[in-house]
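Please go over the structures that come below.
A short reminder: the numbers here are calculations on the coordinates, not readings from a lab. For clarity, every value in this text was computed on a predicted model and none was experimentally measured. Cβ atoms are built from the backbone, for glycine too; each structure is taken alone.
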Structure I
């Protein structure tokens, strides 16, 4: 005779918390029952059944520790009630003293007692606070560890307890808040039900497992499976365009006062987001984006920089999106951003507008002086940043059918050309004090080489574009020579700046435009080889997964726990980590594949571009709780867990970073070009920039440039 096992009884839980507490709402929804809830511990204990459990949750987190009445543990023991204390002022093992700030510490599973969460699994609690405590054995600890989702180098000796059970009383203590997982955007999303199942199982042995049901406050637009809605790309474009209006990135007068005032004192100019009412019209430029650090309430601080590349790119993306969406106001915002950037900001003015200065014609990195000690941030020149600003401004000018920026754009092209050596490479970075001391002629004569497409290839794309628009043959000749040397160095001698896909994706644009400028079998072969090696890492979802370059590269993953958070790094720790980078790879691959498809008419590139477009539509955010984060693409996407997650070691630009340029702009621009069935090359084909060639060459040493390339 078969003996039927009776179902496990439901857990008997009583809560002390607000009605809107994340755990309370999720557990009531998941269990389809309303658990008893009180505002204070004493009446809650009086109502708790024998054998039940009382959970005191941290409503005051992170500011106030949870009050625990004197003698509560003894009275609970007498009634046969087990306690859960979250972020408590007192309790077993809890010490007196101020709460600690996590800094670069992360939450790590430290035992085998949490089913579904293996030992050394990393969890993201986002800038958490924790009470000092001592515990012989903790199940969850705070520790500075390197790794993607596992602490690769183990736990350091100074790991601090976050979750433990007192052996004598059975009280479970969380020294931080584990219940604010939804509002605090704890990651990964899939970890929080098994964690709470393990906690409740310890409080209620033999009870049925709890179920949690909640909607993450910031989530991907679509899951990994199922057909993509026909309107997905249009929806993604509309939301990304709306983000520029709603995010506060476009400065208004109030935000500009913050920019020039309080923001100057914030470390690295990272501070609270602009006021919600901020609705700039573009005439004061736009901010860089959101810093990767997420606050305990789920908000993100802002990087209060007006960067040249971000503004130039945004001018083009906004203009192109306005054209595709038939939104004149959006296009005009792009025009005003472009006017602020090239006509009024010090990034395009000052020394860079002085014909006698060696920086004449260059575009500064940002508009803030005295950055990094006595080095002027606006006097830093990256060829890549100049190139993306130029591309964005060329796009804006063409959409707007204006020539008002043409001369300044051509000056920037020649200014970068005259700090480019005879092999066609320019330094990855030039600082103005060195430029003043040596003069641009020293850079022009130096046999500079840098086998990093990240730093070199977009300026090559600009020169190829300019060669066809102006007829200036040296731009084409020196660029083809440099690209040839770069391809001959591939892959063994490339400087993989931390990521193989970063470099490959960056190379696609110049190779596609080389086919436009000189369509030869060899040039098509280079493009196909680069795309093939990149697309070998395309996930079935359409994401392009990261892989590491050679170990000796200058941006490797952290090599120890102590190195975590000390430098810019990849978002993966090993090649087994399945994550896509939307700041350094997927965004530029999207543009590169789009231009390759247009240049070759080869369906190979179009099919890959379509798959990547599908992934980007799915990975774009949706958020009612955080309107400023609705319609964005965070840097890192974990395709295995289908959410925003990665090694967050990169100082400032970690997994949850949002860049107003780079990512938002080029994904938006390509979506807009796809809607208009055009390409960046074609939409800018009518440029009349060449009318300024003779004048700009004469004032910037163009004749010498021609002589050295013959």
Structure II
């Protein structure tokens, strides 16, 4: 009997059946927009269908040119585009899978001078203003949605998802925040929801009864002027009447001040919203956002929060998520850590998506599965360093049939990720260490902890992978050796005591992490581990007393320290952090009242504290400690000596290049090295 009976129960939709309650949620991968991308997209979705996902939803496809997210790409608005989509549907159906195409009109969120919306407006996340559609254009846009659905049906999709949430065009019509029209499409709520209702109603008429229509309903706008709960329920009921098969949950507009999918969000943190809707409609409901393990998914169903579970990024990190859970091997799932580094950050910078812990994602036609054919001539391979790169290299090489020994000088696996796991909001990074630990055992890697590798001890191996990572970069100015001065490893790894006031030198990713760590009161659990605490900290009203479900203000826990975050350069702090997560880190530290100083020169440290010059003005920060977070340097003392001894060496990750601490690059290089052996 399955450990997840609710998750793997089939869902009967009347005219068709979904094999389980797992939906792979919509993700735009950029494969949709590049030459020959549909061939790669077909391989991407086919692998997930082979992994027994119940239903797949594609990335958003525009119904017309005005709806494109970017001035590149192609809307599905003519039969000439259908063949590309058939490549995808044929591949999925060949694996006995089902797939729906999402229809997405970005409205004012588009990156184009041709943006349109319900009214003249400009989104804070787009440099381009949008003009309001005329009444005739509204009618034509509805027809474009319907034609897009008909073409999707012609392309053999099993259905469509009509994107009505996240602040895109349909959402823009629904709320008075954007819709200031005085015609039949504006004013009273009944008029403002006429746009989505006509789209769903006319689409159902056009595609007939035996075609899945999912409507993605914004159940939680999280913006001022958002819909009230009563309005959301009313729309859900009307959407059901209009002919939707399933309602999916949309959480938050892209411009909302509340993080909704980052790793800081508690697991299943927004399932409570869908639960409120259960019983209001009779069609199935989908819960979504930060559901990343079969245990969490099962619990959401057991608690009656929804009928279906949507997981998107977890199928980037592991396409075999379902089959592993079905086989009773959840520990072998490569868990999504919601870092956004290689998925959303790539999409929003016009790069093909991937996954920090699974470089094969969206590159299935380039990196084979298994990672490569079994080694023709198994070799004796040593890997030095058991951080993410070393663990990945060792497990992949062993999976190919090599005899692998992994050397680690410390007493545990994980390397730099062990420091990440102690940062409030980054607890998920422990899952990557867990996963690779399981893979090392599964593929019989000889793991030697507390063992410092030597040139003499490695000369007996055929090939050696150096994955020894990095060490903190040092600064040199008067007083840098003062007892007050620590580096980030002293704080996060060695857990050295830090006083009640602290200055952090360096405002890159590590500086932000250390500031988050030191501004957290560890007498209380991280808000990332408790839904109620998280909603309170970020200002979400779970009673839904106001439109958009926003509280009047966030109520963050106070910092136990006075923290200064210093940098040499001009401009705002954190401008080089992740495209989709940097704002979260900046907002979190602002709520903790971290003092951010730019244009700093570090003059000296003495008993009085840190002496600095800020924009030409000298200051003394009377702090208990100074923590240096100015990057890393490679830690590689073996590579050249081994090469000189005639050993074939592969240097990867931070040991090769310490510019920014980048596990995405390190793990990818690990795979490439392991495949080349």
Structure III
């Protein structure tokens, strides 16, 4: 009767109707406030009467669109942040801080079994601006990695490891989980379990412990096909963690993306299983990851829509062997604008005599993964290891699986790395290494190219510059089983007796502006690797049908139809063909951004022509392969547009290039399906 009376009055007054509707809306979305100092669990959880403990949330089902606010400067020890409920598209559940001061600190204090922040079978969740630790004796640097460099100190006095994580996101028989965003988190001193094996030690599988762990659990039913779509890990600081910084996983582990075009029925089944469970639209960006026991990142089960960029990873493999960033069972995932340095796999003393220590590793089941525009320096090993065979099951034959499509390293630099700079380890087919720079200072003894002697490898090594100032650098080419295409490279400095220069080799000075001066920071003095106008690298590269669209500095690279490509990671103005963009006032056309971007089902590209001319508008994928020619005709001066349908494209990142005469403009677009 009371509710009816309110509704009746609302109909008469109007303003009361608004009040009633607002009250109803608040019943659907709520804000929860928690203050460890001034709060009390007997309060109502509002901003003026906050709760005190995170445990108040543990049994709650939070409505979509709600906010959970943690008071700045608060510390919760031994408590876990978890709750029930999911957001919806456009109405996520958001965890964030409120008030002035330091980030709210969730001190797990050795919490075992899940994560200090635990998201289970949920979608549309955002977690921002928290500090998270999980060490049984609290966050103290002395508990981690002691004895690595100093033989007089005890080796590994750390407490026993365990199944500890900072943030854990998990699915089991859920289906697709959408929109999990982790932003601006400080995750440190996570005492997981050191180790390289996939079996449990101290009750923990080492590769499942560390800063952020996102997984599908082994309790998953086969029919559920659980996976993630739209994961963002951005702006986080992750440090002093064992075993990993960030790990993406699927505990089923068997799915392989390389059987898409196989004539073997079992391979096709494998691909379909992988496709049903692949993670899509993963973005890991702008993170700083350092002082890690093993790997900074393990990326598994991600497709072409995955993008890992603008991350800095250093002081990795401090407690055991480990490559800084590696992929497994990924297809077409892109890594770019990342920096990796001070991998300590060769010098750490906790687990000696191991050697995985490079920046990028395309590991088991990696198909068509792209590593580009990156900076590797001062690592135990080099910049790229090709370990991308299907699985350990076929290693005894030494022959690559029919689906082992190669991965790509391009337009990147390795400066003063040690060990194997480029290593083809397990059987692999079709790896592409082109337009990179390898700088080796005096006194180092790296193996510039190393081929595993009992394995078969097929690869191309084109348009690279090896700037070798060391008398002890060398190559390790296998005597048999290799299909190598080495062409159009510059070999400058000392020439080991094991060097194979291939065809169209150049041994003259490449004439860098000022090589060898790069320090910490991907923008730090790397301009010294640009080439001068009189460089022999200009127009001397092999033409690649799958080339990148831009060089390391963003300058356009000639399209596959052109015949002039520079060697190295810098494409500069040529007297024969103009590659560099001119000022807007000098251009004969203007290429606009497509809108919407990202898009599905369609987007529109607009461009303006200043005089009658032949116009060529074409779409390329990330491998530089032509996908579709949109316009190729004579156009009069005017403004034009072209509509692109998503049904013509797979999900992923593409470039569209407008060319006329000596002018070219390139922009990027994203297709989401």
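The greatest value of distance in nm of label points 7 Å out along Cα→Cβ at positions 319 and 495 among structures I, II, III is that of III.
Of structures I, II, III, the largest value of volume of the Cα convex hull per residue in Å³, for residues 127-366 alone belongs to I. A value of -8500 for helix-only ellipticity at 222 nm (-39500 (n - 2.57) for each DSSP H run of 4 or more, over all residues; to 500), calculated from one of I, II, III, originates in structure II.
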